[in-house]
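Take a look at the structures listed below.
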Structure I
Amino acid sequence: MTRLFVWYLGALSVLALGGVGPVRYRGVYANTDYGFRVTIPSGNTGVGAAENAPNHGFVIRLSDTAQISVSASYDAGIDSENEDWKQQMLRVHGRPTENLGGLPAWRLLSYDETRRKHVELITGRRNTGTDVPIIYSISLETPSVPDETSVKVFDAIRRSFRLEQIAK
């Protein structure tokens, strides 16, 4: 679980620190680098890294203390047990019980004591055949139990998640 949240925090850092001038997204967000798309619900704006930075996804700030992030990254790491991300997830959390755009996925709920944040995360892994697998994650971070509006936006994004062709 620790490795997953370290990876997740790293992905958020890439999104937040991508470069000069973030890109704003409304409506359909399509990411051909990682092969996915989602619909950003009306009234919300996704903020991603600058155009010259890696395009891992975006963050929707729901308030000063709550946000949703949608991200993708390559599963290039092996831990000290010689396990990849999927093997670790199976060992720690068991078989996936959710679906993310047709992928088996895990839904994880946690409270991060250090950051004083509740985190709900749905995450899955795509085997790309010849390329390195891709990990997709959608998360909701709130300082306390999420309100109804935050949950509705999170669920709408999760339901709209679709796999797309990966640009070569």
Structure II
Amino acid sequence: MSSDSEKNGEGTETVGQRLDTLSASVDERFDAVDAALVEQRQYTEFAFDRLAGEMKAGFEAGNGRLDGVDARLNAVDRRLVAVDSRFDRVDSRLETVDRRFDAVDSRFDEVERKFDGVERRFDGVERRFDGVDSRFDTVESRFDRLERKLDQFIDVQSTANKLVERRLTALEPRSAHE
């Protein structure tokens, strides 16, 4: 009988050792899952910070461009004030036309030249507005690209979450499922 009790004692140690080995193995797997989750979180934070930085830089560039447009519009406003004063001068000249009818042709030629200059300036303003429109189109396409990247990031994160959930479910004992 002593040999049977030795076998039972030895068997108990073997079961205990097996349980310790299994427990250590499960602990290692949970540690690996924890490490993977930490790594995924760090990557997510890194990607978010980088994306936030790119967005901030993009907005700052857009604001800088809008400041330039504002300055250009102020310059256009100053030019229009100058044009208004020129029109006032033209009006005063037209009043003298009654007294000096002979000078009318030469003065109208001068007014036409001034209108040509104003028209050229308006053409320049129109070209500048076309440039602003194209820049807004560029900003819009960048936002579209950013939106696509965010959608891809969300898809990757969802897939990673599903995989982690499957792995955790697979590691749970069967009694927990029932």
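Where a number appears in this text, it was derived from the coordinates with a stated rule and is not lab data. Just so we're clear, the structure is a prediction, and the values are computed from it rather than from any experiment. Cβ atoms are built from the backbone, for glycine too; each structure is taken alone.
Miscellaneous remarks
- Per FRET efficiency 1/(1 + (r/R0)^6) of positions 21 and 133 (r between Cβ atoms, R0 = 41 Å, to 0.05), the highest-valued of structures I, II: I
- Looking across I, II, the calculation of Rg and Dmax of the Cα atoms in Å, for residues 77-140 alone that yields 12.9, 40 traces back to I.
- Structures I, II were shown, and helix-only ellipticity at 222 nm (-39500 (n - 2.57) for each DSSP H run of 4 or more, over all residues; to 500) at -7000 was computed from I.
- Rg/Rh (Cα atoms, Kirkwood Rh) - structure with the largest value, from I, II: II
- Test item: distance in nm of label points 7 Å out along Cα→Cβ at positions 61 and 117 calculated as 1.3, pick one of I, II: I
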